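These notes open a run of structures that come right after.
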Structure P
């Protein structure tokens, strides 16, 4: 704790000014360029780190059916469930095709660049 009690911002700023005054001009330009590049990279990573979560767990509930169910009851339940299943399959297919289109676009760009 005694080390921090000896710290003075005024002395630190004066020491920094003396250090920078003893540098040649090209060294200061490289210092500012290095600070700018580092600052930009930190900003870019911080800006890019925001991602909206896309994953939503899908919970599948299993229904319990009596052993005495008839084939007619099974077909009737399948007829009720079929539109929802078709809708879900169509959504998954559209999502897969959109993902494939994105990958194809990246692949064509990389091919154009010769990669």
Structure Q
């Protein structure tokens, strides 16, 4: 489960930025095709935050929809799965959203 390592990195990164300030909320953005499972990150968060300024903080995860652009016809669309095919039949697509895995914001007390 690589989500534990991801969550530990998030906690470490936030701690490096906020120092000893108590964190009340962490907001993440986890795209549909990022390879990370939001529920697993939620599960790992409390364990990873224990004994840090993030202990007891709320975790909010935004899951933006994936978006792709067809290089053949130029159409933007929401892919149904990781094999993004345009309605025109082209598989020559660029994923323009859905790979996000980032800290959106942090609230401190």
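Brief remarks follow.
- Origin of the derived value 2.8 (distance in nm of label points 7 Å out along Cα→Cβ at positions 10 and 42; candidates P, Q): P
- Read-out helix-only ellipticity at 222 nm (-39500 (n - 2.57) for each DSSP H run of 4 or more, over all residues; to 500), computed value -25500, structure in P, Q: P
- Structure with the greatest value (metric Kirkwood radius over Cα pairs in Å, set P, Q): P
- Structures P, Q were shown, and distance in nm of label points 7 Å out along Cα→Cβ at positions 26 and 74 at 4.3 was computed from Q.
- Among candidates P, Q, the computation of distance in nm of label points 7 Å out along Cα→Cβ at positions 50 and 98 that gave 2.0 used structure P.
- Each of P, Q could give volume of the Cα convex hull per residue in Å³, for residues 34-89 alone, but the derived value 107 comes from P.
- Structures P, Q, by distance in nm of label points 7 Å out along Cα→Cβ at positions 18 and 82: label with the highest value: P
Bear in mind these aren't lab numbers, they're just calculated from the coordinates by the rules spelled out. Given the structure is predicted, the values throughout are model-derived calculations rather than measurements. Cβ atoms are built from the backbone, for glycine too; each structure is taken alone.
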